[in-house]
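Quick heads-up: structures coming right below.
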Structure I
Amino acid sequence: MSSKSRAVSAKGVDEFKLYITRSLPVNSVITCADNTGAKTLQIIQVPRHKGGLRRYPSASIGDNIMVVVKKGPLTLRKQTFNAVVIRQKYPVRRVNGLRISFEDNAAVIMTPEGEMKGTDIKGPVAYEAATRWPRIANLASMII
């Protein structure tokens, strides 16, 4: 078995993920940062979340989430999709001591196979999400 990391379906790259404060609980409404037509998304589930009793599952940058389209075209509304969080307002502490926070909470819609549904990403993408999801890194115009 090789030690190289590789993208495995919708899981992202299987590597050690640094601790990022999970600031997006279930039922959070976030913006959609791709060109699928969806405007706002509501988080309904955080797959593979390990949490305490009576604690809402929460997501952070780079996490795979399940969302429902709240605003957008009628073909997308009220449908569930996989998505990946690419920005969060709550500050993220990096290894070099730098803290970075974004203007909004945003995600991009993905297919169950791990491919992006859209063809463009609006706004910056966090470095943590870009390293974990190579497909997002390819389409990102700006990685911070």
Structure II
Amino acid sequence: MAVTCVRKVDFPMIDLAGIAYYPRIYDLCHRAFEDCWEKFTQHHYHHILTEVGVGFPLKHIESEFHAPIRYGDTISVEISITKIGTTSCIWSYIMANQKGIKVWSSSQTTVCVDMQSLEPVPIPQEIRKAMIEHLLVEVEHV
């Protein structure tokens, strides 16, 4: 199942053309990524990083811009997990504006790493179980 985070597009996100500057869209995406952890695992991403000791840095990203994101828009970011492997997972992002128009989509692969060594590690079972509950497509059995 997907989770949805909602954010306003504010002035610092806008370029001279009056639309969201693309690095700010990725920042918005990452903020939604951090927010979704509480919905997925009942823990803030900070807890995952510091207490559990793992992080999920980005390994691969594919994105498509469908329509302009404008100052004042309210953007809904729908995040779902489409694949879970042993050490990595694929996240799907769909952004829509307040009119329901899809403005951006992305597929992003993250790798579970130990925060001390930054080496890949298996996704911890408690986190993996929570992710599977929100999975939309496939899981690799380990």
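Any read-out appearing in this document is the output of simple, stated calculations on the displayed coordinates, not a laboratory observation. Keep in mind the model is a prediction, meaning the values are calculated, not measured. Cβ atoms are built from the backbone, for glycine too; each structure is taken alone.
Suppose you compute mean count of other Cβ atoms within 10 Å over residues 97-104 for every structure in I, II: which one lands on 15.0? Walk me through the numbers on the way to the answer.
Working: I: 11.2; II: 15.0.
Working through the options, I get structure II.
Structures I, II were compared on relative contact order in percent (Cα under 8 Å, 6 or more apart), and the highest value belongs to II. I have 24, 13, 8 for semi-axes √(5λ) of the Cα gyration tensor in Å, for residues 49-88 alone, calculated from one of the structures I, II. Which structure is it? Label of the originating structure: I. Supply the structure label, taken from I, II, corresponding to mean projected area of the Cα convex hull in nm² with the calculated value 9.2. Clearly, the read-out refers to I.
Taking helix-only ellipticity at 222 nm (-39500 (n - 2.57) for each DSSP H run of 4 or more, over all residues; to 500) from the coordinates of each of I, II, which one would give -6500?
Details: I: -2000; II: -6500.
Only structure II yields this read-out.
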